[in-house]
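Engineer: The structures come next, written out as structure tokens.
Bear in mind that the values in this text are calculations on the coordinates, not laboratory data. Because the structure is predicted, anything quoted here is derived from the model rather than measured. Cβ atoms are built from the backbone, for glycine too; each structure is taken alone.
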Structure 1
Amino acid sequence: MLLLKRFWISVIKLNTVFIFLSSLILIVGSTWIMGLIEPETFSNPFDAFWWVMTTVTTVGYGDFYPSSVGGRIYAVFLYIIGIGLIGVVIGKVVDGFGMIRRRKEEGLLDYKYEGHIVIIGWSQKARFAIEEILQSEEIDEVVIIDQLPKSPYLHENVHYIQGDAAHEEVLLQANLPGAKSVLLFADDTIKDPLLTDGKTLLIVTTIESLSPDIHSTVEILNENHIKNFRHVKVDEFILSNETISRLAVRSAISNGISKIYSQLMSRGIGDNLYEIKRKPHWKIYQDAFDELIKEGATLIADGDKMDINRRRKEAIPSHARLFVICDRETYERIQAS
């Protein structure tokens, strides 16, 4: 009994490829041997294969079984060796799936797909951002980069990469070149705004050197630091402290205005802000404005220019980015027409 126990411990420690190869040889060899020993019982190779598989997996339907002494002796061999070996194989398969899951939760697996959003820096703001993205139909996948020991957000469409985003290899693990955009949040664990924005600048520099054409949105704490980011071609800045302060002031002056901001910034509340395609027959802004009003949408901006009402007679440029306020149903109807 002690010798048998030591034998199976040695088998478990063997190389996985060797164990799988040995199992395959055992199954194929046993199929052939049982066909030779009892050709009457196992009239074709598939019947022998069926019996071998039901035996080594301990299913044992009983539709086929050896009746000769030689066949039963070999069956005993399969009980002792085959069942144990296949059990080791099944255990390694299950353990392999468990290892993949653990490595994914620990952020050790590379992300191979494209068209995703990369979020750098975990915080409550990042959580809200992910929930907002997952409500959107434009983006399916999110990749988080942080140095936490395990994924802070478990979801089938959220992948985690553990590491320092200032290192190129970590950004490559997140497949940054294949991403649609990157969102970088300021590190809340650093109390000094100068050091926080300094770390952000270091990461952005690495991002832009690796993928200069990617759309980047960066949170900074001090507006005076924006000029230091200009040489790395950041597309958009978020001044979180100033934004919150200004919203609070506007809400204090104009009761209820914060609800309007919340509605515009969240997909889950009322009408939302959408970008729509320019129609070929829209020559001037007035054409687009009048047609969209009839559809139930209000044209408010071209890119970052919100003076559409004063430029209705101007021609719409080919590179225009038109934004409207409407509900989801109206937006889908406009896009489909």
Structure 2
Amino acid sequence: MTTIKTLLICFILISMNSIAQKQQKSTFQVVPLGVKGGIDEKNLSAYLLAPINTKDFICLDAGTINAGIEKAIENKVFKISASEVLRKYIKGYLISHAHLDHVSGLIINSPADSSKTVYATKRCMEMIENHYFNDQTWANFGDEGPGFHIKRYHFQTLNIGEETPITNTTMTVKSFPLSHVNPFESTAFLIRNNDTYVLYLGDTGADAVEKSNNLKELWTAIAPLIQSQQLKGVFIEVSFPNEQPDQFLFGHLTPKYLINELHELEKLAGKNSLNGFKIVVTHLKPPGKNIKLIKEQLKNQNDLGLKFIFPQQGKRFEL
């Protein structure tokens, strides 16, 4: 009987270790091309995401492209030229909203880019077509919208909540609405590769400030993926320190509001479900003293056991 008990215990321990290893195994790689909000035009929101061991990247927003690629080359992330990374490795762009700090890199680099798809929700795509690629402020490198169509980019409109394949990759995307100075819209993208996921949020305010339930609905949708440990991490913005008055948040989060929102997520996913969970903090706004304060406040208020990742431009990491 003792032998049977010993074997049973060994089997349970081996099984638990196997599950833990599977849970901890990275399935995505990230190369940040730009990590800040605000005035630093050489380092604005843009994140390359690809399945591990591939070069099939989708770019999550596109505030800064070329300067970020150059920084990644300096850090020996890429061994080819910036032009080749742009043309060969980036398979498309997911644009959360049409503010310039999220699209300027896409616009400026379009003459040097290769044919690929730009994905955005209807409202965002209309703004891109009517205000940027409109054959007036910039040549229309797309296949829809005003003026002459150069057709370098295929403009693909995403339907909210509908899973869409990302061309030339093994990934899919599902979009969710966010409030960024209500009623202005932003977007969250749930990216799937096989049976694992990453969630990327564009700019967003807290539900309590925005008088919205967009984040609550998003948390409800992803809670099962946290319970099953299929969600590898969440990219979410924190633009200002806690001292920023609500009336001057302009549709952004502070450490206090982020932690409050993640408590709502934990209620849906289960107690201690976010212990060790990876939160990639994006869109920190200069000056440097504010960025330092945001990081300190997040660490001091981290009562959920979250693992905060503060990405650096051009430095690869895994999820």
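Engineer: Out of 1, 2, which has the highest value for distance in nm of label points 7 Å out along Cα→Cβ at positions 206 and 238?
Structural biologist: When distance in nm of label points 7 Å out along Cα→Cβ at positions 206 and 238 is computed for each of 1, 2, structure 1 gives the biggest number.
Engineer: I have -15000 for helix-only ellipticity at 222 nm (-39500 (n - 2.57) for each DSSP H run of 4 or more, over all residues; to 500), calculated from one of the structures 1, 2. Which structure is it?
Structural biologist: Only structure 1 yields this read-out.
Engineer: Please compute mean count of other Cβ atoms within 10 Å over residues 62-69 for structures 1, 2 and give me the label with the greatest value.
Structural biologist: That would be structure 2.
Engineer: Kindly point out which one of 1, 2 the value 2.6 was derived from, the read-out being distance in nm of label points 7 Å out along Cα→Cβ at positions 118 and 286.
Structural biologist: Structure 2 accounts for this read-out.
Engineer: For structures 1, 2, calculate distance in nm of label points 7 Å out along Cα→Cβ at positions 30 and 230 and state which one comes out highest.
Structural biologist: Across 1, 2, distance in nm of label points 7 Å out along Cα→Cβ at positions 30 and 230 peaks for 1.
Engineer: Who wins on relative contact order in percent (Cα under 8 Å, 6 or more apart) among 1, 2, i.e. which is largest?
Structural biologist: Structure 2 gives the largest value of relative contact order in percent (Cα under 8 Å, 6 or more apart) among 1, 2.
Engineer: Related question: If mean count of other Cβ atoms within 10 Å over residues 54-61 computes to 14.1, which of 1, 2 did it come from?
Structural biologist: Going label by label, the one that fits is 1.
Engineer: For structures 1, 2, which has the highest computed value of Kirkwood radius over Cα pairs in Å?
Structural biologist: 1
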